[in-house]
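The data blocks that follow each hold one structure.
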Structure 1
Amino acid sequence: MTAQNRNSLNLPDCGLVLIGMGPGKFSSMTIEAKQAAMECDSLHYEAYTALWPQDQLDLLEAECGQITKVMRPEIESPELLLELAKSSLVGLLVVGDPLQATTHVDLQLQAAEAGIKCITFHGISITTIVTGAIGLSNYKFGRQTTLTYPYGGWVATSPLEVLAQNNHLNLHTLALLDLDPTGAGTGDQRPMQPSDAVSALTMMFTKLQQSVAEMQSESALERMRIEACKQYLQTPIEQRIVVLCSDMGCSNEQIITTTVGQLSKLEGGRLNCLVFPSTMSDVEEAAMLRWKQE
């Protein structure tokens with residue numbers, strides 16, 4: 001570490017550095033992000049919102065020094081990280097872009113409250129890769145969501161409600177897939193596979209059918225949500241068109257257009273996400289044909 005290198009990156013002598021790792025390979029990190037990682041006194045890998053392949057993590061460690069894995073408790077209650085950052089330069093490595101998750105925005109705010117300087121080096125995010133890669137217009141995407149495992153038997157219908165509302169507004173939806181069946185974020189991770197996603201969607205669909213009549217409609221927005229859900233429920237979930245995107249940004253990325261009903265028959269990758277298209281333009285339809293599963 002040299003003062004000259006730190007100065008060129010505007011790094012302080014102590015503080016917190018949020019470092020975007022990109023989608024899943026060492027070579028996709030920006031030059032600045034790698035340089036910042038090399039300048040940190042300690043490196044911590046946030047491994048609960050997304051994961052890197054172990055071989056790529058090993059390459060990063062060989063280049064930048066020892067990396068300590070941290071999970072949800074250490075990030076949501078970051079006293080240890082912030083205490084270290086008071087007297088040293090602490091790097092937090094985050095898959096994709098560090099500020100795509102509100103968890104890390106909250107960490108920024110806690111650092112500011114503690115009087116600790118926090119600097120961010122952005123990385124390539126799945127949210128910017130997927131739309132262009134599959135050929136849908138980025139301008140036509142609505143709110144994204146995450147398909148969750150049914151924690152402790154509880155089935156959340158909110159992800160399906162997002163799909164319904166986006167579809168009602170003629171907007172495409174990016175659905176990220178859960179990483180942790182326990183919901184605890186402490187290390188027992190099993191990234192959701194296509195068959196898991198189908199199971200989750202089926203349970204959400206059934207529960208929403210049972211609960212839509214009880215939804216409150218005290219505002220125009222709530223009435224729109226209920227109408228969107230009712231319309232969405234008219235088509236069986238297994239008939240919905242979906243695009244499986246696996247290991248995006250990596251050499252083994254895979255894109256397949258299919259239906260939810262056929263999705264469980266497909267092999268996913270290390271990390272998967274789904275795109276639910278709405279009405280498409282002629283160009284979008286032509287682009288999507290490239291990925292159609294026969």
Structure 2
Amino acid sequence: MHQEIIKFDNSLLNNNFFTIVIFMSNVGFIGVGYMGYGMAKNLLKKHNVFIFAHKNRKPINKLKKIGAKELKSYNKIKKQKLDCLMICVTNTPVAINVANKIKEQLETKTLVIDLTTHNKNGAFKMDKIFKSKKISYNFCGVMGGPVQSEQGILGGIYGGKKNNFLKCKKYLNSFCKSVFNFGDVSKASSAKLLSNFLSLMTTTSVIEFFKSAKKLDINIKLLCDVARLGSGNSGALDRIADKAIKGNYKGYVFSVDNTYKDLNYINDLVSDLPNANKLSKMAKSFYKQASKKGYGNLLVSELIDKEKY
């Protein structure tokens with residue numbers, strides 16, 4: 001924990017200075033990509049933030065300019081005496097690889113907060129890895145996109161030991177508007193996938209809604225105005241509509257490949273629920289086809305402008 005000393009002019013009282021000592025926590029952040037950049041940026045307002053080398057230099061360099069310190073190797077972790085380490089990576093295999101590399105570098109007092117969207121067993125496996133070193137593992141899936149991340153208004157789905165919830169909120173409140181405790185890490189991870197199930201199915205419906213209106217030559221602005229007055233209104237529609245009406249299809253900042261990955265995880269999670277399994281499998285097939293056609297790096301909303309996928 002780093003100590004910062006701030007002096008204030010107390011001129012109204014005896015022309016003296018008084019001193020306030022602020023203790024700032026040391027927070028490590030692995031994965032400052034699409035979502036992680038905004039989180040790390042907000043953490044910097046209250047904490048010392050250490051970020052790790054990444055192939056995408058743009059967010060790294062931007063964060064360094066506003067005070068983040070870059071670590072070139074996981075071997076540098078131990079010297080920083082981290083109070084908290086956050087992990088926000090692409091998928092479960094990557095997260096497990098990271099966990100196995102860093103578990104020897106962390107002190108037992110370090111709170112690990114995993115922001116990765118995991119498959120149905122991923123959070124459980126991560127917990128087991130850190131438990132082997134008596135390190136406290138906590139899961140927190142987040143709802144929202146890069147814009148909400150940078151604005152600090154994400155929703156958090158927490159899982160972990162009850163007595164760690166408030167400790168973790170100290171850090172999560174930097175970029176989350178609200179954080180909800182779902183119990184253990186596996187429950188929270190499943191809740192995150194179900195939340196994604198709802199949002200991705202809604203988003204897929206909005207994409208097909210736009211494509212159908214385009215095909216049938218129906219005034220999409222009027223159609224969106226109607227939809228917003230009824231139960232068809234949604235966060236997905238709000239993110240996509242205003243820009244798409246003007247020909248900008250980059251309103252929903254989530255890639256096709258990420259959507260396909262999440263729907264694979266969801267499909268596996270609900271394998272014993274026939275209707276949910278069919279729905280997720282159908283949506284998954286859309287994005288699988290889009291990825292095969294070379295659209296994997298596109299944002300999902302950009303598929304509106306593609307005739308077939």
Structure 3
Amino acid sequence: MDKLNFKLGNEVKEAKKNNLPIVALETTIISHGMPYPKNVETALNAEKIIKQEGAIAATIGIVNGVIKVGMSEEEIHYFGKEKNIIKVSRRDIPIVITKKKNGATTVAGTMIISDLAGIKVMATGGIGGVHRDANETFDISADLQELGNSKLAVICAGPKSILDISLTLEYLETMGVPVIGYKTNFLPNFFSSKSDFKVDYRFDKASDIANVIKNKDKLSLKGSVLICNPVLKKYSIPNNIIEKAINSSMLQARQNKIHGKALTPFLLEKVSSITKGKTLETNIQLMLNNAKLAARIAFALNK
């Protein structure tokens with residue numbers, strides 16, 4: 001890790017030294033998922049909530065070619081304002097390091113680095129998955145493969161609503177990734193607290209989820225555990241409203257030939273515009289909610 005300029009933040013370094021619970025956080029949500037200053041406010045509030053729950057936050061990104069596990073507040077502000085931060089997944093990490101560039105890690109990128117750093121729990125907003133029209137575009141997020149490779153507990157509000165949820169679940173099943181619902185039998189649909197799809201298993205306690213993770217580790221099973229945590233109902237947006245906004249945004253994306261890495265931020269921005277900012281507020285609240293649950297699971301796992 002030293003050869004890769006792999007640097008731990010001071011709090012993360014102390015947490016590792018003293019065997020304290022740590023929660024990893026991605027940076028794509030800062031650089032590509034929300035507008036400034038909401039992105040920075042959300043990132044710092046997520047860290048604050050994790051600390052309040054007795055864990056240490058490790059926001060992960062690549063700064064001038066250096067992998068940072070536990071970015072400073074100054075670095076988070078920079079990632080929130082700067083327009084040329086590269087979106088970094090598995091394929092991009094060695095390139096960004098070599099070129100000494102700045103990179104905001106996706107779910108997949110954050111999982112890889114968390115695994116290297118020995119962090120077992122990560123919080124994010126929503127995971128990537130199989131995109132709609134994937135039968136034509138073959139657009140499938142690297143998040144899904146990484147969930148089948150890295151050994152983490154990933155807390156999210158379900159797959160992003162812009163995806164093909166059914167095919168995403170099929171892919172996760174193929175990769176052997178258990179989809180756990182926290183206090184729900186139904187898969188949360190990112191902006192909506194409930195979808196028509198059921199989770200594989202339901203657990204109502206963070207300690208029970210921690211035991212699942214421990215037992216999986218004892219069995220030396222490859223892959224991650226996906227914990228789906230519904231957004232609080234007061235911030236949930238009905239599926240029919242979201243579907244209408246997504247369909248309109250997808251049409252604009254096709255007309256403008258937007259695909260690949262640019263598609264998700266484009267769709268999220270358009271959906272936010274159509275819903276007059278409601279999805280942005282929901283996105284913020286679900287991220288904070290996930291940070292809280294992740295900290296509780298990390299705390300229980302650390303006992």
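Worth pointing out:
- Highest-scoring label, criterion being volume of the Cα convex hull per residue in Å³, for residues 114-281 alone, among 1, 2, 3: 1
- Computing distance in nm of label points 7 Å out along Cα→Cβ at positions 58 and 162 across structures 1, 2, 3 gives 2.9 for structure 3.
Read the figures in this text as sums done on the coordinates, not as results from a lab. If you're wondering where the values come from, they're calculated on a predicted model, not measured in any experiment. Cβ atoms are built from the backbone, for glycine too; each structure is taken alone.
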